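Student: For reference, the structures are reproduced in the following blocks.
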Structure P
Amino acid sequence: MPSEKILEQKKAKVDELAQKLKDAKSIVLTDYRGLTVDQDTKLRKALREAGVEYKVIKNTIIRFAIKDSNLEGLDKYLSGPTAVAFSTTDPVAPSKVLAKFAKDYEKLEIKGGMVEGNVIDINGINELASTPSKEELLGRLIGSLQSSLYGLAIALNAIVEKQEQAANA
């Protein structure tokens, strides 16, 4: 039986993870077996740059933490080695980064995850990953507004020119 000190350390880890899971807008669970050190380093760097926290955590600790955070639906994805990626700010970022890396590196297996409190499978993760980012959507909106304004400016300019030609004739 583990000592009381070890049990307290594990409980602290569970409590910390449970709080992070409660605060997360999205979570993605992966199996990282087979990635080289270089591939794992690149993955971690990309996740860090996207504001995503990524940790390898024992399944037993994850199980206790998801019970504390009412995410029991994630239980079915806890087999084999598990790494958890979560974001408290961007619900799409973990899915985008991990889906891209899973395409590039076949060894990275996405198991499932959670977005805004809803448990999703690999298909849900891939669908979420294909969603344009907030910045992309804003760029599209600004582009369409600019083109509309440009068209309006051309039309108004043509009307003014016609009126000037009519006045000069």
Structure Q
Amino acid sequence: MDLKKHIRSIPDYPKKGILFRDITTLIKDASAFKYTNDKIIELAKNIDFDKVSAIESRGFIFASTVSYLLKKPFILLRKKNKLPAETHSVDFKLEYGDATIEVHKDSISKGDKVLVIDDLIATGGTAEAAAKLIEISGGKVAGFIFVINLFDLPGSKLLKDKGYKIHSLIEFPGH
């Protein structure tokens, strides 16, 4: 299946100069959504990990399937002030502003190998922050799985240069 046909591109969203790759058109098509999840599961089965994590919010869509089918705990990496218990937090830069993500301090134990899943890798700021959260929690990043890699933006190179394993299902230019 050509998943690219199921991704809508929206120019100048959320601000001028950004070409937004929208997965809502993929997930509303049952066969494309199933195919995407099947491919993510195939990739995940070849990665040694103890827990699966996802970056809010679109990563949750795909990581919950991995957690359920592979019987792995699911760790939420959430926006600031969305988790009720004690958290670790990391500030980072986005293409269009600053942000913070957090994880509960009791979600990841020392030595846990944590797989990170998200819909898209662009500049890498959010993914790098996710890796930092896992590491300050005592865990190790087992790898990243993205539905989309924006190959002409620096995100995947940033993560690879830091020694992380990156997997993606499809590639698009970011502009």
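Student: Given that distance in nm of label points 7 Å out along Cα→Cβ at positions 4 and 44, derived from a single structure, equals 3.5, which label among P, Q identifies that structure?
Tutor: Computed on structure P.
Student: Quick check: 27 is what I get for relative contact order in percent (Cα under 8 Å, 6 or more apart), calculated from one of P, Q. Which structure matches?
Tutor: P
Student: Of the structures P, Q, report the one carrying the highest value of distance in nm of label points 7 Å out along Cα→Cβ at positions 28 and 140.
Tutor: The maximum falls on structure Q.
Student: Out of P, Q, choose the structure whose coordinates give distance in nm of label points 7 Å out along Cα→Cβ at positions 20 and 132 equal to 2.6 when calculated.
Tutor: Of the options listed, only Q reproduces it.
Student: Of the structures P, Q, report the one carrying the highest value of Kirkwood radius over Cα pairs in Å.
Tutor: Structure P gives the largest value of Kirkwood radius over Cα pairs in Å among P, Q.
Student: In addition: As an exercise: helix-only ellipticity at 222 nm (-39500 (n - 2.57) for each DSSP H run of 4 or more, over all residues; to 500), calculated from one structure in P, Q, equals -9000. Which structure is it?
Tutor: Of the options listed, only Q reproduces it.
Student: Which of P, Q yields 1.00 for FRET efficiency 1/(1 + (r/R0)^6) of positions 12 and 148 (r between Cβ atoms, R0 = 41 Å, to 0.05), as computed?
Tutor: Q
Rule-based calculations on the coordinates, nothing more; no lab input. Values in this document were obtained by computation on a predicted structure and should not be read as measured data. Cβ atoms are built from the backbone, for glycine too; each structure is taken alone.
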